[in-house]
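Where a number appears in this text, it was derived from the coordinates with a stated rule and is not lab data. Note that this is a predicted model, so its numbers are computed, not measured. Cβ atoms are built from the backbone, for glycine too; each structure is taken alone.
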Structure I
């Protein structure tokens, strides 16, 4: 069953630091490039789509290979073993390029360069795009930003992944000119995904100054919830009406086999807070229900002033994912965007079933 609640709510920049750890038992089993959970069993099944049966068989196409970092190995070894960020400095003009992608300077008649360490705080060179719907290779990372950072001591920008400790990464948290800090994965293998950046506004002065700051030294579990105003006399009736409709939709989802398949193997307790009241959505391996009591330790929290924001998404009059991206609905954990996507799929499944 896919409960997948990590000890840290840190962004899964590298599968090695989270999912792949589950492949190792007491340090005796080697970690695998492809996790066993992604390898399908031999077999086939039938799936009904729009009233027609389609046969689906499991198959595979794969290629394994090794590659060397070659002359740039010192840069990746410094990330992996020393938690240092290196650049190459031209021996003639003094220009520092990060990462050190040249051994000789093209501006100085190919004068040799020397490796130098640069600082681990920098500034965004541009506003980064955010990936919400990633391919299977990067699905465990989403949502994440990808942008270019000019670190102090460097003249060129380095492409790096970007995350936040404030909940879901949405536009406006990191933009051009935002100061960011390089964070190192606890488990590193010598690749670019060994590091990522967060805004320095989310860190303490001590964390900002520290070289080699690791993901486990950052608080991913205590994002500040958006404040909700005190409910007015009109807010409570609005909440009660919306809650009644949400309950009806959840009950319909639970009766719909297509929608139940969308959450098969998934388990989450989601506390939803609105201006007029709060309730909990319980997902349990194909079952979904709603109740107005607060669980002792919800997996994550949703906050939206207007409960109709969530209702419209569940009723397929919009998308919950769009509400998150447009900052109408806040989520406490970045990696729970996949759960939101599953709720949108359930709404779509119910709508499709009504047409058949």
Structure II
């Protein structure tokens, strides 16, 4: 009885710590990231133009926050899987296969729908991930699982993936604030009710290199803080889903996180001003509805009772592995450069000697 009490308390403390950490970060981010100086994190010279002048690659906070979001989501997934005594190699195998599919999909689907080569779509990538995840889990279970002697319960792996994705995208929306993409409609074009709701809480972006400026010239205007709303809704859904998972309500955790993310994605597009493809109902909204129906079907087919109780301490302890920490660092660096190297901005860097310092 005492052990069960300590386990339950550890679950609550874990959720509360994450909640307040995210609350602190989000409050800072919402106030700070719309400013111009929070788009570019640094520049790397790569081609000489003249004597002392170089053309530079711009590295963005968009890449930084996306890298943080992916690593955080990976950690949460491994913790939840580890709480079920699933071997670390099983979780890493699933993640590697899923990322190998979703990362290219983020760019390919954006090109197919928006006809833009230099943009990403998390909505499209998540849709492909939802469709592919059950099959990846089943394939891994009957191949690598049999060879290595581990067992993966599909519904639990799906729930852990859905929770991790929900929390990860919640954090990842900070990247959109810093880059000025995925922006909301200007309040001047909205109804009196929308204006009243967001009269105090809105975004004003600054900087001509932010997407909201060069795509729609909405910099300096009050816009619906759609990225902030997504961040808050997803993060709360992810934390509730995590708590349900740790309490043994695995299917409920999967359905909750799936429905909240996909339905909000569909609804939120009515509040967005950035280009989402042709038509009143976008392809991304259709994907969201299809993902919901598909998720319900998969949950019904793969629903399976779990007789044990997730042990959060066991999952957290599984992260303390030197090889895993190196993997996380390498993953962060890879995502940072993959998503953070700006393809739509450039820079000119002047390098010279400070004579007074010689």
### Message
Tell me which structure, out of I, II, gives 15 once relative contact order in percent (Cα under 8 Å, 6 or more apart) is calculated.
### Response
I
### Message
Matching task: -21500 is the computed value of helix-only ellipticity at 222 nm (-39500 (n - 2.57) for each DSSP H run of 4 or more, over all residues; to 500). Pick the structure from I, II.
### Response
II
### If distance in nm of label points 7 Å out along Cα→Cβ at positions 109 and 333 is computed and equals 6.1, the structure in I, II
I
### Task
Out of I, II, choose the structure whose coordinates give Cα Rg over 2.2 N^0.38 Å equal to 1.16 when calculated.
I
